[in-house]
Structure I
Amino acid sequence: MHDDDQTAPLTFEALLARARALPGAGRRAVLGIAGSPGAGKSTLAERLVRELNGGGGPWAARVPMDGFHLADVELRRLGRLDRKGAPDTFDAGGYAALLRRLREESGETVYAPGFERELEQPLAGAVPVVPSVRLVVTEGNYLLLDTGAWRRVRAALDEVWFCELPEPERVRRLVARHERYGKPREAAEAWALGSDQRNADLIAPTRGRADLVVPPLARSSGDGAS
């Protein structure tokens, strides 16, 4: 299904061209970027949107899956706080409904939730998607998961790209990110090699359902990706 047998190295310019071609005449498109924690999804999504907008009016908008994290108070009630980030700690049905709305209601501003890294909490109504937006870029771990409400998420996406990164580098970046947002080194490593790794093991087999596998060289560098 996916295009990872390239005759020439995949470049960021090629990714831009592919993303730009997704919307049809008079219709908005939604591009999903999947991958394991720390693989570079957010970095790629942010760069794509920035380059597609080019300093002008908003033609592209980024809507992260992380806005659909269940709040800590609800995770605590459900007994899932120690597994935060697992598939059942998100409102997958609400996410799928928003993606459908973004495709179908392109004539009015639609507000999507964001995610505050410092607080590790979702923020309602933080991302305005205005009528001029022709492409919505959404990134998250579970866009290709074939269970429960996640199936409806995949059905709402025009394409899904899968970010690939060698495991040692992915884990290094992930630990650095956890430290940057306040975890001590030991706790950062424990989370990256525990909860995050269990989620990564679940995500890796979904690679084969992607429309395109994106290697590191086709993306910008940096340690801030998710």
Structure II
Amino acid sequence: MNNSVGNTARLLGAGLRALLVLTLVCGVIYPLAVTGVAQALFHDKANGSEIKSDGKVVGSELIGQRYDLPLKKGQETPDPDLKWFQPRPSNGLGENSVNTQYKLILSGATNLSGDNKDLVKQVKDAQAAVVKDNSTPDFKVKPSDVPADAVTSSGSGLDPHISPKYAKLQAHRVAEKNRLAYDKVAKLVEDHTDGRILGFMGEPRVNVLQLNVALKELTKAQG
């Protein structure tokens, strides 16, 4: 009987010691080590790839956001603020009470087939809007000029990038709305165009938030 109690006590003691050691190693030392390495070597990525403007965080380079005018009475969808470069259509941007800048509640694709009537209508309406919004007295956009990323959302609906073609198409409108020379706005697009990863993966792309931060700085410099 005494041996049985003694063995049980030793087993419980060993189990408790193992629990304490593993808790210390896996719950304290390992997380602190991983966090320390991440902060030391990958500080920007570890903190959400934040983008700042005027000393304030305005978003993440990994998540798209919209640039809209305040919602008018009776409107269900706000009009885009055409002085800024616009992102891809964003099915993932909804509304909540916490993040009022992104208003993000979900992320995902429409899952509609290519011949779905609703999707076809969405694309045609988006194409007509891009033609209308980006045509200026000196630059007329044709339906054939509109790239695919201007009228379709990404798989997540939160793509932070657009194609250089779409950015260049918007440059005329952005220059006019901000009273800037077109050449300066086109140079912004060129300077913020990232090439293929490692030279062969993916496609050239432009981060919309980074481009708009640069646009804001340019307009401030112009006075």
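Only the coordinates and a few stated rules stand behind these numbers; no lab work does. Worth saying up front: this structure is predicted, and the values here are computed from it rather than measured. Cβ atoms are built from the backbone, for glycine too; each structure is taken alone.
Looking just at distance in nm of label points 7 Å out along Cα→Cβ at positions 141 and 197, which of the labels I, II belongs to the structure with the highest value?
Working: I: 1.4; II: 2.8.
By distance in nm of label points 7 Å out along Cα→Cβ at positions 141 and 197, the leading structure of I, II is II.
Assign the value 18, calculated as relative contact order in percent (Cα under 8 Å, 6 or more apart), to the correct structure from I, II.
Working: I: 36; II: 18.
Label of the source structure: II.
Suppose Cα extents along the principal axes in Å works out to 97, 45, 44; of I, II, which structure was it derived from?
Working: I: 50, 41, 34; II: 97, 45, 44.
The structure behind it is II.
Say we calculate mean count of other Cβ atoms within 10 Å over residues 13-20 for every structure; which of I, II gives the highest result? Don't jump to the answer; show the numbers that get you there.
Details: I: 15.2; II: 10.0.
Greatest value across I, II: structure I.
Taking Cα extents along the principal axes in Å, for residues 61-148 alone from the coordinates of each of I, II, which one would give 41, 33, 32? All intermediate terms of the calculation are to be shown ahead of the outcome.
Working: I: 41, 30, 17; II: 41, 33, 32.
Here the read-out was taken from II.
Could you figure out which one of I, II the value -14000 for helix-only ellipticity at 222 nm (-39500 (n - 2.57) for each DSSP H run of 4 or more, over all residues; to 500) was computed from? Let's see the in-between values first.
Values: I: -10500; II: -14000.
Computed on structure II.
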